[in-house]
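Next up: the structures, one after another.
Coordinate-derived values only; no laboratory data. The structure presented is a predicted model; accordingly, all values stated were derived computationally and were not measured. Cβ atoms are built from the backbone, for glycine too; each structure is taken alone.
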Structure I
Amino acid sequence: MDRSEIEARVLATFDAVAEGYDHPAASWFDRTAQAITDAAALAPGMEVLDLATGTGKVALALAAREPSARVLGIDLSSGMLAQAERKARALGLSNVEFAQASFDDLNYGPRFDLATCSFGVFFVPHMVETLTRFAAQVRPGGRVVLSTFCLGSFSPFNDAFFQLYREFGFETPTPPWISIATQETFSDLFRAAGLPHVRVTEHDFGFDLADEHAWWDIVYNAGYRGMLQRLSEQAAPLFKERHLEAISSLMQQGQRRLDVRVLIAVGNR
């Protein structure tokens, strides 16, 4: 699959989930946005670029934390950006704006004091090249802050999902974030992109699931939706039924904790 095909698939998935992406079941997104904001060390007057901004969770948290900062959030998905703009209006934030753009469109030059990207860099096949482009938008002395998932996150619930998906005849490629899912490999990515001074911290944002339907809320309102869209109209309800049965069985065995551990890396330009 080439870059344009990957981009088209990502765009279709996130346009589809835009309205439900802020579902409270996926609480780690908000907690990560606050942790990134804490790590960003904002100062008055900063120029900030938030990449793969989605519904604006990080961009809005940064703009709210430092009212004199100027924040630009970019994303491929017009659906996600519509949600971000709606939330900015509701919060009365005038120091944040949003624009539709891909990572390949980045040509601002070293204009920003800070660039952030939450759970976005692993959607591209050439992460080193992409992070190098992120860093090129930041002035010398500025920072780049990224987040990704830690190895083992979402198991065993996602394992049950992938197993059933294979039974329905689909391939299940290794999730792309796995390649940067340890402090060492995440640090290596930064160093390879020309950011040798990097600090990675791990955060536990896991929680107990109330029932199997709480897990389905996560599946349906996040990146898994792209996989569900490949199921036929006849297969989709059967897949859901069988998957919920498998999750219920896991919970009856005492598996209720959703493991969501997040890595946050701060690299200095």
Structure II
Amino acid sequence: MDPEGSTIAVTGAAGGIGGALVRELVARGAGTVVAADLDADGVQRLSDELGSGQVQPRALDVADEAATRELVDEIEREIAPIEVFFANAGISTGSDMETADETWRRQWEINVMSHVYAARTMFPRWIERGDGHLVMTASMAGILSAVGDAAYSATKHAAVGLAEWLAFTYAGRRVRVSCICPGAVDTAMLRAGTGGDAAKASAVIGGGDVLAPEDAAIRILDALAEDRFLILTHPEMQDFVTGKAQDPQRWVDGMARLWARSQALLGG
């Protein structure tokens, strides 16, 4: 993927990895970047910072399929066809089996169904035009797991599975799919539940240095330049992925020990 001159949409763009992706896309010469987020003020500030001519801020609830279609229709009608769509929005609330169904549903809607809505909206257009690229943000929790958040682990596993299915199903129709699995990136989501301590949050995750969002964005776009499917912000996490696949029992036993340590660390 070469962003130069392209029209690109990024959801979850008001901060964190999404905001960093917008900045890096602009730095790499993207034509127009549509920065979409439920936080309308946040994407407006980003547009003011980077230039409203290049960054178009839009309010969007990614869990609303009709709103996603309306946004894409508007951009393609008034600006240009979208060539790359970063389905980046996601949430983590902390959950277990007793957490209210509404929390589970909300994570499912945002962490999984928003990707389905993006694909439903974009794929027919891209197939007709002969090119397009969907970039889905999942998580290392979608390959490994996240201690302390059952819904996040389950929905991110679903997102990785969906990305893989889309990638091989539509490869013959010139639609590309990539799946980003961030490790510990210093975002509001990482800090949530740990008193704002990113290093403590990383310890709970169980490996990898805390990466600045700007550095994560550079690694992501470098990987997309190679048209890679699976993108790890922390390449060293590949060892964890391999270890889990080779010995699932050892992996679960290790995660049980990590859960016990995290409870002690967080005072649970």
Structure III
Amino acid sequence: MSRLAQVFSNLPQGQKAFIPFITAGDSGLENTYELMLTLVENGADVIELGVPFSDPMADGPMIAKSHERAVADGVSLKDVLALVEKFRAVNNTTAIVLMGYLNPIEVYGYQAFSRDAQASGVDGVLVVDMPPEEAHDLKQQLDSADIDFIFLVAPTTTDERIKFLATLASGFVYFVSLKGVTGAGYLDIDTVKHNLARIRQYVNLPVGVGFGIKDAATARAVSDNADAVIVGSSLVAFIERYAKDKDKMLTSVGNLAREISLAIK
């Protein structure tokens, strides 16, 4: 059983997984490491680490700027894998998912990336801009490394496409609750509920919901129907605001993480 599968199977009855997102290297790799520990201390079950990329087209302004800052500091995919390895030296239970774009993985090479990701302790990979129809080769390598391949489902995704994604996905499915980029728009809980029911007709994996979840109240409402709640922009905003004050950064991120975690557990 993968570490991601264990996370979901170990949740007490009625509790949902909390999956915070931060961009690796935003405010420095050492700060990211300490943020990861802080997130775990405050209820994170899975951590999504953004792999810095120069053109994060699926992300809204807040997360896009976090990519820009990390890229400007020279943070690479190898650095992200080294960060995960460092985290694994002190934590072997919290699942780690890398969320990013295809280009850095292509440059690295599918086989080498999958091998090194496995060695560092990565549990899942989500490639935002990879069409599932073109995912076979990467999936083959990730499967051989026992790394889950996570896919996005949007409100506009057709039933036929969800059926196809169900043949590829493992770990969990990430439902994008809003049309558009991260951090934008108003979240309609009834629409989320409808789409989760539709996804579950074809997908037997846990379904996490992200985009538009900004606080504990929204997280609680979403958790009534989701298996996991994913929060990114609100956390990244604190990292940007307190980039030069680590103590305030860790405290602010930790407080919000704890509020959200308690709301869904």
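Data for the structure
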| read-out | value |
| --- | --- |
| Entry that produces 14.7, 41 once Rg and Dmax of the Cα atoms in Å, for residues 113-224 alone is calculated, selected from I, II, III | III |
| Highest-scoring label, criterion being FRET efficiency 1/(1 + (r/R0)^6) of positions 41 and 257 (r between Cβ atoms, R0 = 30 Å, to 0.05), among I, II, III | III |
